[in-house]
1. Just checking, which of 1, 2 has the largest value of distance in nm of label points 7 Å out along Cα→Cβ at positions 23 and 239?
2. Among 1, 2, considering only FRET efficiency 1/(1 + (r/R0)^6) of positions 103 and 231 (r between Cβ atoms, R0 = 35 Å, to 0.05), which has the greatest calculated value?
3. Consider the structures 1, 2: one of them gives 6.2 for distance in nm of label points 7 Å out along Cα→Cβ at positions 47 and 247 as calculated from the coordinates. Say which.
4. Among 1, 2, considering only mean count of other Cβ atoms within 10 Å over residues 79-86, which has the greatest calculated value?
5. Where is FRET efficiency 1/(1 + (r/R0)^6) of positions 183 and 215 (r between Cβ atoms, R0 = 35 Å, to 0.05) largest, in which of 1, 2?
Structure 1
Amino acid sequence: MPSSNEQPTAPLSSGAPSAVTVLGLGPMGRALADAFLAAGIRTTVWNRTPGKDRELVTRGALSAAAAEEAVAAAELIVVCVVNYDAVDAVLRRDAVTEALKGRTVVNLTADTPARAREAADWADRHGIRYLDGAIMTPTTTIGTPDAVFLHSGPRELYEQHLPVLEALGGTHTHLGTEISRAAAHDIALLDIFWTAMAGYAHALAVARAEGISGRELAPFAKGIAAILPPIFEETAAEMDDGTFSGEGNPLTSAASTMTHIVHASEEHGIDAGVMRAAEGWARRTIGLGHGTEGFTRIAEVLGRH
C-alpha cells in the first residue's frame, strides 16, 4: 500500500555516515541498537522509562531526553515496543508527530495486520513515510547471520533504507507493498509456534503423569518435529490447490487419536481444553461430510464465513 503522500528522497550516499534512531529499549530494542552501533552507525536511542540506555551510551549511542529529540536526530526511525498501543503513545503526541514529518518509520513492533494498516493510514495523513516489519527470531540472533526480518510497504522506501537495516544481520525479505503482509506472516508463524509449544507443554504434563520424564520424552518429541517440514509443504499445497487427500490418514482416524489424548489427559485430571478444541474442529469437519479427507480440510472449514 504505497503512500499517496510519499515524497521522493535521495538514497543514502555511500560516503556519508548513516544514522538511525531506535525508539524502545526493551530486550529487543536494545539488541537492535547494539547491532547498529556494532556496524558503526550513528545511533540515537530513547525509551519511555529512563535508565535503559546506560550500557548503549557507554558503547557510543546518543541518548535523547525526549522522543521528539530522538526523532529529529535521524532520517530513519526504528520503533520496537510491546504493541501498537505503545507505538501510538509515543508517536501520536503532537511534538513527535511534527518531528516525524518527511522521515521514515520502520515499525518492528508486533501486533495485528489491522493495526499495521491503521498505522500506515495515520502516517500517510501526517506526511510520514512508513514501513512495517516483523522480527522472527530471538534477541540473541540480532546482528548475526541467524536473524530473520520481514518487511512490507513501498518497495523504493525499503530499498533506500536496506543498507542500514542490513546492519541488523541475517536475512531481510520484502513481502510486497501491501503494508500488513509482514504482520500477517508474523501472526501466522507465531500461531504455529505457540500452538506447538502449548501442545508440547501438555504432552510433558501427560507424560509426567504416566511416569515419563521430560528428558525421556524429548528425543522422541524431536523425531515428531522432524517429520513436520515435509508435511507443512504437502498440506500447504493441498490448501492452495483445494485438494485434501485423506489417503493413508483420513480425518476420521485423526479425530479418533485426539479422543484418546483427551481421555488419557482427563483420567489424570489434566486440562485437555486445547485438544478438545482441535477434536471439535475435526468432528465439525467430519459432520460436514469430509471424514475421508485429510486433516488440512479443517483449515478450509475454519475459514468459511
Structure 2
Amino acid sequence: MTTTSAENTRPTPVTVLGLGPMGRAIASAFLDARHPVTVWNRTPGRAGDLPGRGAAEAGSVHDAVLAGQVIIVCLLDYDAVRATLEHAPADWANRRLINLTSGEPAQARRMSQSAAARGIDYLDGAILTPTPAMGTPAAAVLLSGARDVYESVQGTMAAVGAAPLYLGDDPGRASAYEIALLDVFATSVSGIVHAFALASAEGIEPERFAAFATGIGGLLPELITRFAQQLQSGRFPGDRSTIASAASGIAHVISTAAGHGIDVGVLAAAKSITDQAIADGCGPDGLARLATVLHKTGRV
C-alpha cells in the first residue's frame, strides 16, 4: 500500500465484521482512537451505541469491506468467516484482512492459503484479554502472517491497546498460542470445580476451602517457569517432586472422589499419563517430564 506522507497522518478507515461483545469492543477502541469505522453484523441491531458515536453501519459485507482499508473479522468460528467473505468484493487492493476469530492453527493456515488465492493480504490473530481491556494498555493481541502485512497495519492496530505482538510468518502461530493457553485455562477450571465438589462432599465450606486453594494457585507461576526451563534443557530433576509421588497422590484423589460418586474421568486421564511415564522408567523424574510423555504417546 503506497501512500503519501500526508495520507500517512490520516487515521486509517477500519471495518469490523462481527458485532458480538468482542467485535463491539474492537470497534469502540478504533472509534476512541478517531479512526473512521464501518461495522457489519449478520443479525441487525447488534451495533449498540456505535452508530451514535460515529460508526457507519453497512448493509452488506460487500459495502463494509469497500469502506475500510483494514478489515477486522471477529466471528464465531472459521466456517462463519469463510461464509461471510464469500460476499466480499473480489478486489482487495489496498486492503488488509485481520482475522481475530478463535480457532485452530490448521484452520488459520488454510484460511491464509485461501486468502492468498484471492489476492488478499492476510494476518491471523488471537485476543488474550477480555472485552473491558480492549483499547487500554492491558489489551493483548497476537498476530502472525507475512511481516510486510504486519508492518503495514502495526500503527493502526495500536488502537486496540498495547502494540500487537508479532509472532512470525506462520499464520497459525497466534492461534497455536491461544489454543495452548486455553488448554491451561480449561484444565485449570476443570480441576478447580472438581476440587470444590470433592471438598463439599467432605463437608468443607467453599469459602474455607478457597482460602487454601488460592495458595495452590500462587505456586503456579514459578512452576510454569521452571517447567519451561526444564523442557528447554531436557533435564527433569525430581528434587522437588516426582512423577511417582504424583501418581500416588492422584490415586488417593480418585479413590476419595469415586467414593462420593464424583466423576473421575479427568483424573483417570491424568493418572494414565503418570502410569505410562512410570512404565517408561521416568518415575523418579520431575513433573515437567510428563509433557514429553504426552508427545510420545500421541495424546496431544
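1. Sorting by distance in nm of label points 7 Å out along Cα→Cβ at positions 23 and 239 in descending order puts 2 first.
2. 2
3. Working through the options, I get structure 2.
4. Across 1, 2, mean count of other Cβ atoms within 10 Å over residues 79-86 peaks for 1.
5. Comparing 1, 2 by FRET efficiency 1/(1 + (r/R0)^6) of positions 183 and 215 (r between Cβ atoms, R0 = 35 Å, to 0.05), the maximum is at 2.
Bear in mind these aren't lab numbers, they're just calculated from the coordinates by the rules spelled out. This structure is a prediction, so every number in the text was calculated from the model and none was measured. Cβ atoms are built from the backbone, for glycine too; each structure is taken alone.
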